[in-house]
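These notes open a run of structures that come right after.
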Structure P
Amino acid sequence: MGVSSSGKTTVGKLLAERLGWHYQEGDALHPPENVAKMSAGTPLSDADRAPWLRRIAERIDAWRSNGEAGVITCSALKRAYRDVIIGDRPDVGLVHLRGSRELIGRRMAARKGHFMPTALLDNQFATLQEPSPEERPITIDVGGTPAEIVEEILRRLPPKLKLQPA
């Protein structure tokens, strides 16, 4: 989880590869209406996000019911969103990729071909509710390289989660 341009896709793909798990880009699960709104510079409402969050939770539950493991990337900026995605699933972990507004803004400005305009970054930071300790987050500073970030996640990932192959 994290704001747009925090490195979720890059880090998530690398992490899934290292663990031999499935990977799912959460943005790919957005309904077309959500993508159109964001592309036009309009922030999504909680009502807009509800079907998207359900689709993410459904993907997680499908992996779990098949005895598989995966990495899914999405912003999950509010606790209420994370409650839908993680809920009472003790075998689901949370990684929060955190960086300064300045660093993330530079990354976002350099990104090409993504539907999220830089105009929405301030809204993302305003919406962000940092994970609380009871959410058991692994919070990682995104100032390092993707490989360094993945290594730190692997180092801090609870052993019970590392042992679940896809």
Structure Q
Amino acid sequence: MDEIWERAVETTLDGQRDTAAVRTLTLDGVVKCVHSRLPHPSLFQKFPDLQQLSIANIGFSSLEQFLRLQNLQKLILSDNQIAGGLEFLVQARLESLRDLDLSNNRIQEIDELRVLAELRLVSLDLYECPVTRVNDYRSRVFGLIKSLKYLDKIDVD
């Protein structure tokens, strides 16, 4: 499975050899996850200064062993099957992460979002997740994640 991911990354880079200089990597829909998991974190170790990563629409459901990318500022995980396990994002020590897009996933409960308060998120997108239908959704999420300024691309006010 990791060979498929490696080829997908190579194709996305389109011959660029200096992986340390890559700041943005978009892997949307390039691989459909067979085991509902992301590739092994070592695949991304060659991108130490990656600031934006998009892994949308690949069908994964587990964030287990999420990659440790210390400079990552924006993470797009939309259109997958994530239903929980957000603690793995915190365990990955994504200290620079400010923008997280989890739209169109399977997150259902406000309490599942509680762990995200440990990150310093400024923007969180949960559009089309079941959790958005919970009573007082917006006020409750802003109450949980104090650093948040934008929820579903709408500001706190």
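The numbers here are math on the coordinates, done by the rules we state, and not lab data. Remember, predicted model here, so these are calculated numbers, not experimental data. Cβ atoms are built from the backbone, for glycine too; each structure is taken alone.
Here relative contact order in percent (Cα under 8 Å, 6 or more apart) is compared for structures P, Q. The highest value is that of P. Each of P, Q could give helix-only ellipticity at 222 nm (-39500 (n - 2.57) for each DSSP H run of 4 or more, over all residues; to 500), but the derived value -4500 comes from Q. Each of structures P, Q was scored by Rg/Rh (Cα atoms, Kirkwood Rh), for residues 13-76 alone; the highest score is held by P. A value of 14.0 for mean count of other Cβ atoms within 10 Å over residues 85-92, calculated from one of P, Q, originates in structure P.
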